[in-house]
Structure 1
């Protein structure tokens with residue numbers, strides 16, 4: 001367990017991101033040249049997967065993994081934790097590739113999604129199918145690469161076993177949350193409890209909790225420290241997803257890098273939508289329920305967006321996100337982490353719940 005009086009100097013987020021990027025660039029370079037395996041990767045695959053791994057992105061999971069390392073007792077930026085952080089980023093690329101196929105998304109980080117870029121390499125009626133299938137293969141490849149990066153982290157057998165258990169649990173939760181998300185999109189019946197389940201498993205575990213815990217277990221954190229990190233991470237991750245839902249409907253695409261309104265058109269079970277339809281005694285809520293139950297054109301989408309305001313759903317979602325942020329901050333009271341780490345965690349809580357992109 002870390003001592004609250006420990007003095008340490010943690011690298012800046014910019015330095016952490018650069019160190020992780022160097023690992024990813026080296027790994028991709030070896031894969032692409034055929035140095036790691038034979039034969040070398042096809043050029044078309046190399047270009048598309050490179051976009052998902054290296055172009056844009058906040059490197060949030062990497063940063064949290066390193067923060068967890070220092071929270072658990074690390075006192076310098078070890079190569080092993082950087083490799084684990086890079087492994088989490090590669091899994092993130094896998095998740096994005098597959099998520100975009102399932103959602104039929106057109107844009108990711110301001111660029112065409114992988115399945116659309118790959119479909120553009122072919123002509124004819126089968127181009128769309130080719131792009132989706134090829135993107136699924138790339139997602140599988142990124143998952144395999146995530147494991148390779150983890151095994152290359154020069155961990156002790158005990159560290160590898162412990163961090164592997166954290167990552168396995170994260171992956172299961174992500175799949176369960178994604179399945180519920182997929183199911184809810186088909187039924188188009190957003191409900192608050194389902195939305196919170198999806199946010200906890202698809203986002204909070206995978207985006208905030210597991211990265212923090214992964215770094216901490218490598219550093220040798222005890223059960224109390226791990227529990228405190230989860231008490232902080234889970235409400236924060238749910239709040240992060242709520243904020244993401246709000247941005248997906250009301251955000252500026254120039255800032256978010258994604259089209260506005262995809263969640264509405266796809267019938268996603270977001271807390272924002274669930275809060276709107278839960279006000280069933282209101283004519284506006286009944287109209288919103290009707291709109292979200294079927295395909296939305298541009299006019300219906302604009303009307304649904306307005307109704308999310310008039311039903312009070314947007315305000316309620318903002319309030320819920322703020323309450324979850326405060327719950328996360330409260331979990332840090334008396335936590336056994338160095339003051340510098342506590343300050344970083346508090347800043348992250350602000351950034352994740354108040355972001356505009």
Structure 2
């Protein structure tokens with residue numbers, strides 16, 4: 001991998017390689033863009049095949065966070081960390097505290113949070129060494145479990161997408177096929193059930209399916225059968241790249257709106273949804289409730305204020321559809337344009353965030 005060529009091509013600012021021999025820490029921090037403010041993005045721990053795969057993942061995810069934060073209206077840039085290792089057996093206190101010291105050394109250019117393979121307890125250990133971390137325990141003034149907040153944002157965004165497809169944002173009587181019933185999706189199902197929607201669910205974990213069936217009267221189907229269901233809305237809430245050549249012809253929904261990241265396998269699949277007249281709510285816009293919530297911690301967390309901002313995801317999805325119609329482009333491209341336009345407007349007045357007297361974080 002030609003790292004500098006890749007970074008120059010996609011406008012990355014910084015790549016930090018961190019290691020601590022005694023704890024086994026091997027981490028990569030990627031900072032994509034700090035035009036809007038310090039880079040915020042979670043720490044992922046994963047068993048990567050090799051170091052190059054880890055670097056590529058960190059860079060890809062960091063750019064995604066730039067777009068997510070910009071589209072969400074946050075004054076934050078995009079960054080991401082990946083730690084190489086098995087989260088089930090390689091974690092230790094020394095590792096996360098060493099990592100916290102690396103974050104502290106960036107002096108506020110990067111703020112981390114939970115991600116795949118990391119937990120609130122891990123963030124608490126990082127917090128022992130730095131204030132530049134969110135998603136810590138509520139005892140430290142944090143927002144706690146982000147899943148219900150993310151689910152609420154997806155629910156609001158789904159209603160906005162339904163308005164585009166059906167001329168009403170009411171989900172009463174609609175059939176929603178939910179792929180994956182983890183913590184976020186379970187809370188999404190609760191909102192849908194309370195509004196009177198019918199649910200079809202699947203998951204690779206039988207206990208998760210049973211909970212949704214027992215609590216919400218959902219219909220359970222096998223994982224691969226979820227694409228063939230007669231439904232109004234398809235909600236991907238598990239794997240990425242699930243809108244692809246194999247699944248697209250099978251989908252019968254008029255709306256795709258869910259919590260999963262990177263739902264389109266390739267951009268052309270977003271083009272295909274547009275051509276078929278399916279209202280697609282771009283994933284990084286509709287699932288931004290979690291990052292909106294943790295970002296509020298930087299101003300002294302206030303749940304009512306955070307939830308009000310998350311409720312605004314309805315307006316963000318509405319804006320995406322407006323841009324798509326205005327410019328005659330698919331919604332995934334409209335979401336990118338919305339984010340890029342905001343970054344461009346501020347680029348000339350502020351670039352490469354540095355913590356100084358005029359840029360302070362109130363938590364410090």
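Bear in mind that the values in this text are calculations on the coordinates, not laboratory data. What you see is a predicted model; the values in this text were computed from it and never measured. Cβ atoms are built from the backbone, for glycine too; each structure is taken alone.
Looking just at distance in nm of label points 7 Å out along Cα→Cβ at positions 58 and 98, which of the labels 1, 2 belongs to the structure with the highest value?
Once distance in nm of label points 7 Å out along Cα→Cβ at positions 58 and 98 is tallied for 1, 2, the winner is 1.
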Review point. 1.74 is what came out when Cα Rg over 2.2 N^0.38 Å, for residues 114-161 alone was calculated for one structure; which of 1, 2 is it?
Key: 1
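Have a look at 1, 2 and say which one yields 26.2 for mean count of other Cβ atoms within 10 Å over residues 234-241, as calculated.
1
For the read-out helix-only ellipticity at 222 nm (-39500 (n - 2.57) for each DSSP H run of 4 or more, over all residues; to 500), a value of -22500 was computed from one structure; give its label from 1, 2.
It traces back to 1.
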Check your understanding: 17 is what came out when relative contact order in percent (Cα under 8 Å, 6 or more apart) was calculated for one structure; which of 1, 2 is it?
Key -> 2
